[in-house]
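Please go over the structures that come below.
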Structure P
Amino acid sequence: MHLENLKIFCDLVQSKSFSRAAKLNSITQSAVSQQLRAMEKHFNTLIIDRTQKKFKLTREGNNLHHGFKEILQVYDRLQSELLEMKKVLSGNIQISTIYSIGLHELPDYLKDFMKEFPSVNVRIEYRRANMVYEDVQQGAVDMGLVAFPEKMKGVEIIPFKEERLVLAASPGHALSKRSSIEVSELSGHRVIGFDQDIPTRRSLDEMLEASEVELRTIMEFDNIETIKRAVEIDLGVALLPEKTIMHEVQRGQIKKIAIKDKDLVRPLAIVRKKGRVIQPALKQFIRLLTEQSLESVMNGDEENPKK
């Protein structure tokens, strides 16, 4: 019985899906089934209760799962300790992130990290927020990056930074000549927003509801890039993180308008699976993210406040 077999089995139990376990381990679904049958033959016991429609372990399967998880955790911890003793930083980091963070926040950090640790490979998956949490819970990635982090079972939240939200408008929009407005002035204007199931949209709605402001949302999209394109052609205005529109502002495609009477900020966070060993490369990357955020405050960076 190899460690790879134990990991495949644990991935199967965690995801409750043969296809997902196969994808996580870069093998076929048939190979997952064959390994499960081989494991049942080896231990001379049924591991999965095949009388149930949904995926369910037998009592023996539950015992094996708990034991295998402990073995894999011990192995990961030993591997991490040995790498730190050798002072060698290499390997892979897998990140699942929402589009806005991956496209606008991560690049500068990645550039600095790869310059310092060129032997580490970083792989990034761009996902909707709910899929980022799913990737983390199933152990498919080493870490996730989300906005307005939500408490979830088995997920650890590490605060990353806060982004100021501003109003984005087309240069031809009626509000474009203003440098700042009060949030109540948005009433009556066409607004382009995120889909209602996206955390940023839900949190913004709650903030504005507390100020008794009702927005006239005419369009909803699932990513920030599409919203910006709609703003550029003057289909409406949008409340967006300031950093995500800086290129368009510099090119004169979008006007940035501050909200002067409401402190609208979007907290960003690193999310990790609780109990999962942090490998040296990942530890250094998390350190870079959190320390740089702290440094921006100490240096008085007003565009990226840390509260």
Structure Q
Amino acid sequence: MKIEVSQRYGTATHVARLLSPLGYYPERKVIFSKESAYFPDPKISLSIFPYIKTGDDEPYSELQWLHPQEIKLYSALMLAVDPDDGSISFYPYSHTQKSLVIDSIDFKSEELPEYLRALFKEDFTTSEILNTRFYQDLISHRNNNALYEFRDKGIDYALAGSIYKSINISDKLLMRGLSTFIKAGMLKSHHSFYEEGINSLFISMEASLKLVLRTLKEQGIENPKSKDAMKFIHDSFHDNERAENYFEEYYELRIISVHPDSRLGIFAYPPIQVDDYYFLYYGLLEVYRFLINGYIHPKHVTKNLTKRMI
């Protein structure tokens, strides 16, 4: 395995990303399809994924820094957590990545993560890291040398692998929905930005609606509406109690949040509750993994059978 740091960004074959301790991560090492990997470590956790050049038809954005393969890696794991057991959140550190040229790669080798960690350790004394206060801020709220928090309960790693294989990075609508889902988890790490986290979920919600409507069109329904999308989701999840429209309870809240002056009134701040974040997050988690690879938690089938027995 030969690894070199790419001197020119466009020549890279892979990108390694330092992960911030502000996230809440899987405890286990994860390798997806021999192309992407997540390596947990108490002091330096990181990810590595293939570098894919953006197509010529893609608009340039100075604000876009998440790579398509990176979105695929993080979202596959985030969507594989049982909502009854909480959640995980990936917090990729935007300013610190390594562009690499690798002729062949062995993710199972212990040399790979150690080599990558050594590269990032070099940055811990540079002005870039110091200016962004990676170490100072984060070590201040940890009482020991383990900067990161990990969990294992509720993560279905086999499901994560299935979701990963099913994510099509060329599906722009899906990529937008998943990237805002990831960023909502990042924003939630800062209590001051819960409102922005919910707004990010609103974008992810809109993307999921469009994905459902696209599915309905493919099934032969002409000009499907929000109520058709809601019926499709409720029927798929064996739920007999159906709302009129897709995520109906959040649409007015989205209008209030995005438009300070609307038909619903004028608001100095939106009447958003912390629970709104979690209810919407877990609802979207289940919708996305169903749309991506058809997974429905067995509890939904059991719930429907119980209703029929009653």
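The numbers here are math on the coordinates, done by the rules we state, and not lab data. Here the structure is a predicted model, which is why all the values come from computation and not from measurement. Cβ atoms are built from the backbone, for glycine too; each structure is taken alone.
Name the one structure among P, Q that FRET efficiency 1/(1 + (r/R0)^6) of positions 49 and 201 (r between Cβ atoms, R0 = 35 Å, to 0.05) of 0.30 was derived from. Working through the options, I get structure P. Quick one: distance in nm of label points 7 Å out along Cα→Cβ at positions 113 and 289 came out at 0.7 when computed from one of P, Q, so which one is it? The value was obtained from structure P.
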